[in-house]
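The numbers here are math on the coordinates, done by the rules we state, and not lab data. Model, not experiment: these values are computed from the prediction. Cβ atoms are built from the backbone, for glycine too; each structure is taken alone.
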Structure P
Amino acid sequence: MASDRESGAGPRLIQVLRLIAEGGRGFSLKELAARADLPPSSVHRLLRVLTGAGMVERGPHLSYGPGRELYRMASLLRARFDLVGTARPFLDGLWAQWQETTVLCVYNPTSRTGSIVDVKLTTHPLRFAIELGMELALPWGSLGQAMLAHLAPADVDAVLRTASIGPLSGRPLPPRPEILAELGRIRERGYADYFDPNYDVAGVAAPLFGRDDVLIGCLGITMPSQRFELHDRDGMTEAVRAAAAQLSELLAIQA
């Protein structure tokens, strides 16, 4: 069983990190201890943990300030919060051009799923019920596959191991070589498309990247398959791919 001292280390660590993040300047060990109302020896141990993780860095005159890793994490969170506002003009542009439902998804690394964070619904009476916060399994559909194709091989393996049946079709996954070949084609083309007239569903999606080509999510258009056949499919796929590429450039700058 952990001692009281050990169980209190987490809150104290957060307390010290918060003080450094909010301070905006360097703090000496003595100042941090006073502000945290902790013994200097305890603060020193906590700072060793934080500096080792890159969250805090030593400054001049034995001071401590925010570290590079803390700034990196903050920039990633800011990019996630700014994503919807940055992406909205691209969703609006695709909607205006095609009059079909446009969707913005983010990739969740912990669960290896996607989440819908913004959507602009078509005005057509025949449309799919797509809600904000809806979770997407990656092996099925254009939105999921656009993200799955750009994961590391170990993550792809993990996703495929836990996949069961398609949420719409109820069918099992195709053979693994077939899936991997399709993911390779998606990477080469820069977009994923899906067309299933049996369930009257179709879509086109392209991945979104931030700085250092980190996968953020995808941008796509979904519609019934019967309407997909009436559109200029090549034009739609190129429009989605181009919009995702332009949005990725902005996200890389903001990150």
Structure Q
Amino acid sequence: MQNILTSMKYKKSFNILCTICARSGSKGVNNKAFKKINGKHLIEITIKQAILSKIFDEVVVSTDSKKIQKIALKKGAKSWFLRSKKLSSDKSSKVPVIRDVLLKSEYKFKKKFDICMDLDITSPLRKIKDIKNALNLFIKNKKTEILFSVSKARKNPYFNMVEIKNKKISIVKKSHNHYPILRRQDAPNVYDMNASIYIWKRSRLLKSSNLFSKNTNIYVMPQNRSIDIDNHFDLELTKYILRKRNA
């Protein structure tokens, strides 16, 4: 496709790091990283996508598990350290983990990475073209410091999402002119963060954990590539979609 920059052009202009984060245990789906789809571990699917995209200088896995690390190394990713307990708890934010991978990678490979892209293992329905197109969109706008992937929301807070406040049920978000929106088509576009792709400029990643600023951009993916595996239903649905895609 003409709008996708070649991997050679990427590497000439930027040093690009791919981070893949996978800790042992998990709440919604126990030991999520080890779950298999079509005979492949979730982490294996994401590693393969990253390597086949041919746009990264390094693909590095951060984990607190020797078993996950062994799979990562076998599938071609780099992983030479185990994540600290402080960054591996249920309450740990992901951005500090990615920042930790960036700094450790810069020390090991003796270079600075201009761009860091994180690919979440819980979103295996992404395609390689999504990785390339998201990076292309990020690079095209020089002011962009952060980009993350989204899909069009199935429910709209201006139209068919409600909340309970002071024992009263009301629409989640009022329209700008405070008149009720009576047709879904008239509601402003809203998006779900699909937890598939996150991209930072190095300076922004090291500076702040906040994803939202005037220099944040989004990459829109279709809903059928935007399932974030958070429970067993998501897992079974993803298996079904991938079986159909492969068939």
Structure R
Amino acid sequence: MTRQRPYFSNICVCPNCFPGYGFDVVIQLAVRAGIHRVSLSGKWKDSLPDLKELLRENRIEVPMVETAEAIGASGSDRLVRNSIDFCVELGVPLLNIACVPRPESEEQKRNARSVLRDCARYAAAAGIRLTLETYGGMSHNARECLYTLEQIGEPNIGINYDTGNVLLFSPALSGTNLAEKDLRLLTGHLWAMHLKDFRRETSRTEILGRGDIDFPALFRILDEMNFSGVLGLDLETSAAARLEDHFTALQGSLRYLEDYFQPR
């Protein structure tokens, strides 16, 4: 008997598993690790036909496109719309948005919410859903995310819960109470999740299972929520210096998930 749902089959590799490397490298190493689901940066600048061919050749499914923008700053709406158009071109149904740098002042937050509202309407007309990534400013924990969604007021925007980011930006939460005290609040609004482990004592991201986050508790909550969204490995492992180090971190994280979900 397997524990909870077979989330492992829904895992995708995110570009931040191999920061600074091109998508062709991300694909190559994801396939080498046995994963054929990869999220894609919305900042692709090369030939779209070449990208589609690359995806076909490697049998890659792209469940989500990801972009990080200074949401609310001049021109940020245009950049997000470009990423939405990119989703349409590729047939990808979900765009994840991280507000980087995070809005701090109330004016910046109002501007960011206004941009997200307009972009959500643009995305809805194109048949695309948006997720706001937990990062900081106006999305550092579940309560703040829910307030932001309420203020935006558009039904096609949900949350991408990045476990490491929440622990980094929410000192009142611990790795052991993250699931019960925070994640559970997002029932009905959680459309994607970034799996990332974080050790607060050292301020370092770690291979899954080596940091502070209680992943079994998170998986139990996901099961209760009937979660069926995108589950991405967004490792950004602090100790990884070389490309092979990043691949070793990916392998170690996949091993952790395989060990947890193996038949009992």
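Given a computed value of 119 for volume of the Cα convex hull per residue in Å³, for residues 161-216 alone, which structure among P, Q, R does it belong to?
P
Given that distance in nm of label points 7 Å out along Cα→Cβ at positions 153 and 233, derived from a single structure, equals 3.2, which label among P, Q, R identifies that structure?
Comparing all candidates, it corresponds to P.
Here mean projected area of the Cα convex hull in nm² was calculated and came to 16.2; which of the structures P, Q, R was it taken from?
It traces back to Q.
Taking helix-only ellipticity at 222 nm (-39500 (n - 2.57) for each DSSP H run of 4 or more, over all residues; to 500) from the coordinates of each of P, Q, R, which one would give -16000?
The read-out was computed on structure P.
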